[in-house]
Structure P
Amino acid sequence: MKTFSPTEFAIRYGFLLLMAGLILVFSVLKPAFMSPQSAVFILQSVAITGILALGVTATLVVDGFDLSIGAVATSAMMLSAYVMVIWEMGAVAAVLFCLAMGAVVGLINGLLIVKMKVPDLLATLGMMFLLVGLQRIPTQGNSISTGMVLTDGTNATGGFSEGFLMLGRHRIDFILPDLVPLSVVFLIAIAVLVWGFLELTRHGRVMYAIGSNAQAARLAGINVAGYRILAYMISGVLASVGGILLSARLGRGDIASGNNLLLDAVAAALIGFAVLGAAKPNAFGTAIGALFVGILLQGLTMLNAPYYTQDFIKGAVLVVALVFTFALSGRAGRGRG
């Protein structure tokens, strides 16, 4: 049986122990924290963030970064509302438009980074600002809702279809009737698919190889440019899925509702580096990171912690997680050498 030094044990299991400790403390202080309803609320609160974080993970794997995911999600939310309320089209058309938009944005990001040699942070930051402005132009900065007043003074006659709203509001039976929101099912399914793609397929291993040493991968005959573009397209599509679910949950195109999506998704993806001492982007760690953020915020909310302390606490946890990942793992590595 393999034994670990205290430092190695802290690197590998410290974060999971921290999460277990949080659950125990919150459960003792607020017994309702352990109820099935509370658990489902945590999952529902992180479902959209987790999906976006999995997209960020795909870009991190190829040594990139996508700052535009929050703007893509908000644009998808606005676009889906525009398609149904203004253009009076159905749910299928709205979903297809949004997925296509996400793929196109990811493609443009990838081309800017790979072909135009724009640094990934600058390319995706520019795309973020572009989308934030673009999504406001058709409605002159207004949110989109059924019966809204259009720019020509008339009222919109379209509306959200029941089938579309079901994506964000429907619940399925699990232990208790109407317990698990459909958005949670989407999160779990997407997490499994992304994990399987990155960990079990040749394409996923190639993407990790590119992230580790792009020059070596290129010399080995790998289409580095193509895989990097693919990573950004995956990120764009997953961000669009998050925007679709948010639109379906709210039943409107709310211009300000996606403001915190970027920070929470990035936090979840980076916290994932610390899970089981992975020290690399990975889908399993990202899903656990998103769950951790949800547990933390739900516990603080149930304890009536002031809302303005939550971002500070999230930031502190992220710093601690990254210290475990990089500082301690570096020390452990030097010790073995």
Structure Q
Amino acid sequence: MQPSDKALVPFVSVDNMMRLIHYIGAEDMLRGLAEYIEADFRRWELFDKTPRVASHSAEGVIELMPTSDGEVYGFKYVNGHPKNTKSGLQTVTAFGLLAKVATGYPVLLSEMTVLTAMRTAATSAMAARHLAPKGARTMAMIGNGAQSEFQCLAFKAICGIDKVRLYDIDPGATAKAARNLAGHGLQVTTCKSPEESMEGAQIITTCTADKQFATILTDNMVGSGVHINAIGGDCPGKTELAPGILKRSDIFVEYPPQTRVEGEIQQLDPDHPVTELWQVIAGTAPGRRSADQITLFDSVGFAIEDFSALRYVRDQLIGTAFHDDLDLLADPDDPRDLFGMLQRAGG
């Protein structure tokens, strides 16, 4: 029994996602994702917004991230398990779905392990375009795991960075990142300490994975005039920055009710002032105001960014073969006769 067209949902596998990225070009796709994310931030007020639904354990976290703009609904399933790499597994895996609000029918199912890496990097660089010092050319990349190369390429493609200074507590991770970034038009310097990586950097990106209150940057390490892109702290009890840095910075966040629980600002008073990034993009709040200001994007990832990424992928799939049709939905001849469809299938 062949499924009908109504039963089929486009599915983007990991293999097809990688093919799509190569077809578009990684840097062009990062720029495209940033455009879609920024466009959705401009219409922020249309979206359902809720902190992600998280199930925490001693080993990590499993989360659902839902949102809707009233016409399309989307969600992402994602985990974060820092110890996975010791057994040859990814720290983060994900998949996501878009559906029509009018019918509830899914219109796209996609892997989001690779796509999340792309959208996280695109969001970071998109935010930096509004917050980083003008003319910034050098970025310190502290934490050289699975996300680091995506961050470096996004800042090159979107912000014009041409020098990256890499540091990780594991020299093997730094060597891996340097090797992967060779030939991508970046001047790459490997460093032996976080302090060395920050020499001459106007942008500092922190992206470490340990699920703990950590101090990757101490207060005395950060001078004036820099932009900090803090993406490693993304759940309760997991931070990277000394509180003193936060108190000297102008802090920008995605969604305060989520960031105050999961981000760097969980270390501060619940009423510590922050600016929502969408307001800067919409022109209702200032971004960077002076050359000596420290700006901090306390990024934890929010469902609207995943919605934007899935929307971008759906649009890019048109006219391509980078998807499979998945028999996901039951489609009986009579919508009221699901059992009859089952019965006939056994005949």
Structure R
Amino acid sequence: MEGIEHQLEPVSATRVSSEDIDGTFRSSYIDLISGALGGKVLGFSDEWFAEASNLLTPTAPIRQPGKMVYTGAWYDGWETRRHNQTPFDWVVIRLGVASGTVEGVEVDTAFFSGNHAPAISVEGCFNSNDEQILSWKGEKGDWEPILGIQECGASQRFGWKLDNPTTKQYTHVRLNMYPDGGIARFRLFGHAVPVFPDDKEAIFDLAAAQNGAVAISCSDQHFGTKDNLILPGRGKDMGDGWETARSRTKGHVDWAIIRLGAPALIQSFLIDTAFFRGNFPQSAKLDAIEWKDDGEPGADAQGWTEVLEPSKCGPDREHAFDCTIKDKPFTHVKLTIIPDGGVKRLRVLAKRSI
């Protein structure tokens, strides 16, 4: 955009329409800065009207018309003062994973109309020193462009897919807003670059998002997304698990497929139904596959092997099960719940096979 003092080197990116953002990014990548994953706002230029931490809320923005607070109307997002005298407002975020590579960006200005951000850019760096990064404030420092300056508008989702995904890893990003205004949500889609144990015999969770796992597909996610299955911790309520609609068809099952963070020799599983007390599945089973073809395996792909027979589940508890095949490498697992219901987390405890 003309007239902006803080110009960045151009980065080739393709605009993704609002209705295509989820389909473009959610099946293959994770949101590297999600608050649910451990992403954290470290600093900002200003947050007079609404807190910068709202940017990382994993759920969609909400509106409460008429709700007023000390600073004015309440907004579910990040909003700064008017009349910014510097080129841009900024917020520095530490990724929720050790580091990551970036494939795309989403900025959502939902419910900001007349006070929305006119334009944004995104910069990244790899640095273990939070204090040094914050000392740069709105200056150049060691930041390098991830996404050049892009125009935004009122109350809508904006997405950009990098034409050349980053090969460099980042630990922190800075979202710049020109010159001021409001943004509801910020998503940074990409791949976690985990730090694996040096000991090849170490057993750890290879279905964890922090370790590079991705929930790639599912049969249904009416009440809660499949992506919640691979988050850390046990969550805070039913809203941050995977939950399907009630089935009405005899023989119905629901399923979700997870691509593991590395080829694995699976030792055991943990299926957690935390907070699902009247809507947990009656039972669950697990299949695994070593996928060597292009793309991702579908639910009916040839080669799925049962590694846990249908096993009874109960409410609000962790269920530990042994893997029936421990000496064969697998790249993906398929969790099947019978007939439907909710699961909070899936842990796949395994050794790396390579």
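Say we calculate volume of the Cα convex hull per residue in Å³, for residues 95-206 alone for every structure; which of P, Q, R gives the highest result?
Details: P: 166; Q: 114; R: 126.
Once volume of the Cα convex hull per residue in Å³, for residues 95-206 alone is tallied for P, Q, R, the winner is P.
Of structures P, Q, R, the largest value of percent of Cα pairs over 16 Å apart, for residues 191-294 alone belongs to P.
From which structure (P, Q, R) was FRET efficiency 1/(1 + (r/R0)^6) of positions 31 and 215 (r between Cβ atoms, R0 = 41 Å, to 0.05) calculated, if the value obtained is 1.00? Walk me through the numbers before you get to the answer.
Working: P: 0.15; Q: 0.75; R: 1.00.
The read-out was computed on structure R.
For the structures shown (P, Q, R), mean count of other Cβ atoms within 10 Å over residues 55-62 is largest in P. Hey, helix-only ellipticity at 222 nm (-39500 (n - 2.57) for each DSSP H run of 4 or more, over all residues; to 500) derived from one of P, Q, R reads -500; which structure? Structure of origin is R.
Each value in this text was obtained by applying a stated rule to the coordinates, not by laboratory testing. Please read these numbers as outputs of a predicted model, since none were measured by experiment. Cβ atoms are built from the backbone, for glycine too; each structure is taken alone.
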